[in-house]
Structure I
Amino acid sequence: MSILGHQAKAVSAEQLATALAAMKQAHLAEGPASLELRRDRLDRAIALLLDNREELVAAVSADFGNRSREQTLLSDIAGSVASLRHCREHLAEWMQADSHPAPFPGCQARVDYQPLGVVGVISPWNFPIVLAFGPLASIFAAGNRAMLKPSELTPRISALLAELIARYFDANELSTVLGSAEVGALFSAQPFDHLIFTGGTAVGRHIMRAAADNLVPVTLELGGKSPVLVSRSADLATVVQRVMTVKTFNAGQICLAPDYVLLPEEALDDFVAEAMRFVSEMYPTLRSNPDYTSIINPRHFNRLHSYLADAQAKGARLLEINPAQEDLSDRETRKIAPTLVLDARDEMQVLREEIFGPLLPIKTYRDFAEAIDYVNARPRPLAAYFFGEDADERQQVLERTTSGALVVNDCMSHVLFEELPFGGVGHSGMGAYHGVYGFRTFSHAKAVVVQSPVGESNLAMRAPYGEAIHGLLDQLLTAR
């Protein structure tokens with residue numbers, strides 16, 4: 001099932017409420033999903049992606065103007081399938097109750113993981129498949145049903161996902177809501193059993209406010225400005241190659257992309273030279289290069305150019321890496337060259353706003369403590385990246401900074417580890433998914449106690465109170 005929102009006839013709150021009520025009723029009527037049904041849902045999701053991979057790739061590219069086929073297959077398709085398979089393989093283990101020692105003889109204590117019910121998923125445009133199916137892997141594993149609201153900024157892939165989901169899933173297992181940001185606001189105000197939103201911090205605040213009216217728990221996967229802290233002990237060529245690989249992947253339109261670099265002041269010239277060489281090797285041309293992704297739409301294209309103009313007006317030096325010296329002013333093609341922003345200062349928009357594009361501000365430091373202090377003076381990021389072999393500096397970053405994740409000598413690679421939680425902290429989000437962490441995010445951990453035949457804990461509370469309770473109190477209150 002899909003609920004289609006159009007400008008002429010938008011989806012109403014009543015339509016959303018009716019669809020959600022039907023899903024909740026089906027969840028209650030059919031009871032908890034069995035291991036076999038959960039695996040079947042995961043298998044159908046995998047089949048949807050693999051059977052239709054080329055159609056999905058084409059739709060994503062059409063929405064972007066140009067999006068690298070290999071990047072979509074690697075990140076969106078393969079990334080989704082990896083999450084779904086991991087959940088399928090470990091599901092039987094995760095579904096087992098956790099046994100706990102009971103404080104009274106003969107009692108039994110355990111934790112059962114119970115499906116929440118119906119989960120709302122609001123997915124973004126930058127990775128429109130994996131940021132829908134990654135959460136769905138955890139949601140299905142936990143035995144839930146889901147309603148998906150994909151981004152209106154990628155209408156072709158959103159419509160295709162709605163069509164395919166209706167083909168592979170029953171309407172009360174997984175449904176899709178299409179429409180504008182206004183429809184998204186109505187969606188977030190529904191009484192889901194849980195809501196997960198992936199997107200920007202500003203919208204995340206609105207999502208949380210809307211969910212609060214129904215006391216809906218939320219998982220917010222936001223973004224922020226993920227820093228790269230470069231130690232003097234780092235191999236600079238390695239730093240540049242790994243940072244610029246991620247910064248140019250999807251043209252930097254990634255919530256985990258390196259957002260700025262903190263670099264020893266004496267290393268600046270070498271960093272720039274290596275970046276110019278390495279990026280030119282990866283992308284000898286840009287305008288018609290199918291490997292280099294376009295900016296999603298004219299609004300974001302103009303936004304990124306405004307950041308560059310603002311930085312230049314405030315004294316930054318802009319080093320555009322455009323090996324073929326192509327004209328990239330075309331707002332139809334929407335290609336922006338990877339650009340280093342040198343002499344970046346805090347009043348510039350590139351250091352105040354999440355960039356979400358191939359622009360990389362570089363700040364230099366004299367003492368590594370300055371880099372730590374700079375990161376700590378700003379909202380907590382989704383990830384922090386430390387490069388270097390100095391064990392003391394590495395430990396400083398680990399212990400003295402707070403981020404959703406810390407990656408040492410690389411960028412973004414933690415998302416490839418299904419066993420690790422993926423999530424933010426503070427301004428970069430709350431909650432996590434992937435692997436068992438996602439299973440537990442979308443489950444209710446229910447405490448279950450089976451009383452002993454004698455009922456010691458019950459007897460202790462029973463009046464009249466005599467010597468037995470006084471002896472117990474003495475024991476409990478004097479123990480050290």
Structure II
Amino acid sequence: MVKRLHRAGIEVILDVVYNHTAEGNHLGPTLSFKGIDNPTYHRLVPDDPRFYFDYTGTGNSLNVRHPQTLQLIMDSLRYWVLDMHVDGFRFDLAATLARGLHEVNQLSSFFTIIHQDPVLSQVKLIAEPWDVGEGGYQVGNFPVRWTEWNGKYRDSIRSFWKGGGGVAADIGFRLSGSSDLYESDGRRPYSSINFVTAHDGFTLADLVSYDHKHNEANGEGNQDGESENHSWNCGAEGDTDDPSVLALRRRQKRNLLATLLLSQGTPMIAGGDEIGRTQRGNNNAYCQDNELSWYDWELDDERRAFLELTSRLIRIRKEHPGLHRAKFFKGRKIRGVDARDITWTRHDGGEMSDRDWENPGTESLGMFLAGRGIDDTDEEGEPIVDDDLFLVLNASGVALDFVLPAFGDEVAPWELVIDTCDDGASERALPGRTTHLESRSMKLFGRPSPALRASRLPPP
């Protein structure tokens with residue numbers, strides 16, 4: 001199967017769970033490791049070794065400090081690379097694997113042994129950078145060569161589109177690759193695995209349809225699953241016939257998806273979100289093997305339109321190197337151009353100030369990306385150049401007119417690429433003119449740089 005996927009140009013990342021076994025706590029069954037060598041494979045409480053340290057929420061934690069356990073993990077990983085040819089791994093609750101005695105440690109044996117391995121050091125390494133133990137939230141703290149599920153991206157983007165302000169400064173970092181998390185230790189924007197939803201938690205459709213989790217069917221009194229979801233039901237909890245609520249939900253889904261695919265970093269889309277999959281507000285449906293968790297592949301007009309928008313956004317991202325830079329922005333002016341590689345604007349056209357970033361009422365902003373500010377070269381050593389791009393976001397409850405920027409040496413008109421209010425919209429306007437944004441909507445504009453425009457002219 002892996003080879004067939006490779007022939008189709010698809011890499012395979014394996015989700016691995018080396019942080020706990022299936023044998024639970026001291027009340028759990030003896031299935032394998034407990035009976036083979038309990039203190040070697042499990043982390044036991046020293047003063048009372050009948051009990052287990054539980055950093056995972058499953059009742060036990062694997063004892064990654066022991067050489068025999070490390071050898072087991074490494075043998076397993078090498079098998080999947082050398083024999084099954086996978087391209088990398090996503091490590092579940094990876095902070096547990098990095099714990100020394102108790103604290104998460106970047107110099108742990110787990111990291112050392114992987115980094116020195118001639119096979120595993122060359123594959124993709126993705127961390128879920130937290131566990132449920134004290135000090136387990138380690139977003140931004142994994143070492144070079146590791147990419148991370150960026151939980152701060154998820155929470156910031158959800159909070160921004162939910163409304164209420166207070167996250168403008170954080171949004172600036174998340175849209176531009178999270179340099180506050182990954183730049184200082186030598187990593188790149190692609191080290192940030194950006195996501196809004198995942199297999200755990202609400203689906204995208206449920207994120208805009210429920211204020212609260214509804215896990216009653218799981219049999220735990222609705223106590224399981226995350227309670228703080230930064231979700232918003234847009235005016236009605238769950239199913240509704242209200243056309244205004246349904247229209248807002250459609251727009252919010254588009255806002256969240258477009259933000260994800262137009263941000264610097266590596267986007268991750270949860271399977272099913274592209275066709276509006278719902279779990280009826282259940283955000284912990286792992287125990288449900290029924291219609292609640294199944295995929296419904298029948299597409300009505302609305303679901304088909306959202307699938308088409310997803311494909312369109314992916315194509316736009318691939319076509320524009322300015323949307324997936326390999327280096328962080330420098331914020332400096334480009335030689336010979338009256339513009340910086342990135343500029344942030346208010347809706348009135350003025351540049352964002354520190355006061356604007358810190359203002360809890362800031363709910364809208366524009367992001368100008370200079371096509372000649374990518375600061376990278378292609379395989380032939382030629383500078384990579386893209387169109388100038390202008391992304392404008394309005395998470396407020398009121399419509400706004402945004403001034404289109406006149407940075408750089410270009411007077412060519414801006415042309416609309418994406419409008420989350422209207423999939424088929426078209427718009428063309430000169431720099432300095434305004435564009436109208438409805439409440440809770442966003443747009444992407446583009447204009448070709450002089451070098452690209454010249455290359456697109458027909459031959460004489």
Structure III
Amino acid sequence: MTFNSLTFIAFFAIVALLHRLPFSWHTKKVNLLIASYVFYAAWNPPFILLLWASTFIDWKVAHWIDRTEDRARRRLIMLLSVVFNLGMLGYFKYGGFLLESFQSLAATFGIDYTPPAWNIVLPIGISFYTFVTMSYTLDVYLRRARPGKSFLDFALFVTYFPHLVAGPILRPTDLLPQFERESRPTRQQLRWGLMLMTLGLFNKIVIADGLLAPVVDKVYGAKDALPMLDAWLGTLAFSGQIFCDFAGYTTTAIGASLVLGISLIDNFRYPYASIGFSDFWRRWHISLSTWLRDYLYVPLGGNRKGPGRTYVNLLLTMLLGGLWHGAAWTYVVWGGLHGLFLVGERFLKQAWGEFALWKSWPGRLFLGVLTYALVNVTWVFFRAHDFPNAWRVLGAMFGSGKDGKPVLTTWLIASAVVPIAAMLAIHAYMRERDLHVEVARRPVALVGLVLGAMLFLIAATQGGSNAFIYFQF
């Protein structure tokens with residue numbers, strides 16, 4: 001069941017209606033929990049057992065840690081939880097990848113090894129909910145939080161359907177306090193929630209799937225050499241597709257939750273207006289970047305052990321962040337490039353300091369354009385099927401495809417240029433602004449007209465919509 005489906009609309013209407021009926025808060029939470037399990041089971045019912053196992057084990061482990069004073073025993077118990085969660089994630093997500101990598105390594109030494117077929121289905125959302133439950137256990141271990149008093153609240157925190165399969169990656173403090181007392185959606189929350197759901201589905205269905213996906217598929221599906229223009233447009237289109245797809249999911253999730261009176265954290269803050277890579281990761285997939293910072297980068301030593309160790313910690317964090325996205329070396333390269341850019345940015349700031357030029361609007365514009373261009377270079381590895389595909393597109397982007405035959409028609413070129421230009425303009429304008437403030441400043445009639453046009457385009461484009469990209473992670 002995806003947000004961009006008629007099935008979800010019917011499902012959500014029933015959930016919202018039940019949530020408005022005069023039941024007790026306990027009954028409403030039970031309804032939400034059952035609805036979340038139904039939402040997840042719609043993908044593949046047996047995998048709900050993994051969700052139950054992760055929920056039950058981390059609930060027990062957190063209370064066990066809290067009752068234990070001995071430091072060594074606390075660490076051992078915490079490691080049991082980490083090993084279970086990462087072991088489950090590793091088996092389902094990385095088992096085939098490890099076998100293939102071992103086969104390639106053996107081949108370099110002349111060993112002909114054929115691994116058994118790895119026909120394990122990847123449970124949807126496993127990368128997200130394992131990080132959610134791990135944050136609960138780790139926060140208790142680090143004494144940042146006490147274990148919850150209600151198993152119902154904790155189970156709902158893990159499985160709450162708006163964030164379950166593609167984030168945001170929530171912490172216990174984001175939801176558990178909201179579950180302790182009844183959340184009754186206000187009229188303003190209902191209006192704003194429905195508006196965000198419309199905006200999120202418009203980004204996904206109309207922009208990502210309807211306009212940009214055909215351009216990306218045409219360029220990255222080409223078998224022959226590409227001209228420079230097509231390669232760049234295909235990659236720029238993917239930068240828009242991945243943003244509108246993932247931010248569209250998050251926006252829809254936040255909106256759906258607001259309709260139920262429950263607030264979720266932001267996951268994007270206009271990332272293509274970033275000035276530098278540190279700024280980019282403060283604006284892109286915020287819940288993941290802060291999770292990696294708090295539970296990986298800081299425990300590794302962060303920036304507390306000298307420049308050299310800081311650079312190593314940055315690289316390790318981003319390499320593992322890349323691997324989190326997918327079981328392929330292309331994702332590792334994507335993460336590694338972001339790590340190298342973060343290291344380079346930090347080194348240059350320490351070596352040269354802050355020049356006045358970079359604080360002027362021409363300097364900030366140059367740095368913003370440079371950041372966006374380098375982000376697009378990294379997106380090639382994120383999108384490419386394999387390294388030959390990545391090298392072919394990258395080579396064309398930097399001039400090796402002079403004799404390439406164009407694959408984009410005039411319509412496809414317009415389908416890329418218009419939404420990308422609009423997206424960049426919106427990100428630049430909204431860089432230091434809040435959406436709800438800007439919407440409140442506009443005439444009600446204009447807002448209604450825009451939302452009506454979005455709904456019409458969603459309905460007109462719905463038939464060609466696909467699953468969200470981040471569902472595969």
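Read the figures in this text as sums done on the coordinates, not as results from a lab. Bear in mind the structure is a predicted one, so any value in this text is a computation, not a measurement. Cβ atoms are built from the backbone, for glycine too; each structure is taken alone.
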Next on the checklist: Can you rank I, II, III by mean count of other Cβ atoms within 10 Å over residues 209-216 and just name the one with the largest value?
Outcome noted: III
Item to check | Structure from which 2.9 was derived, distance in nm of label points 7 Å out along Cα→Cβ at positions 137 and 249, options I, II, III | outcome: II
Checklist entry - Upon calculation of helix-only ellipticity at 222 nm (-39500 (n - 2.57) for each DSSP H run of 4 or more, over all residues; to 500) from the atomic coordinates, which of the structures I, II, III produces -21500? => result III
Checklist outcome for this item: If Rg/Rh (Cα atoms, Kirkwood Rh) is calculated for I, II, III, the one returning 0.96 is structure III
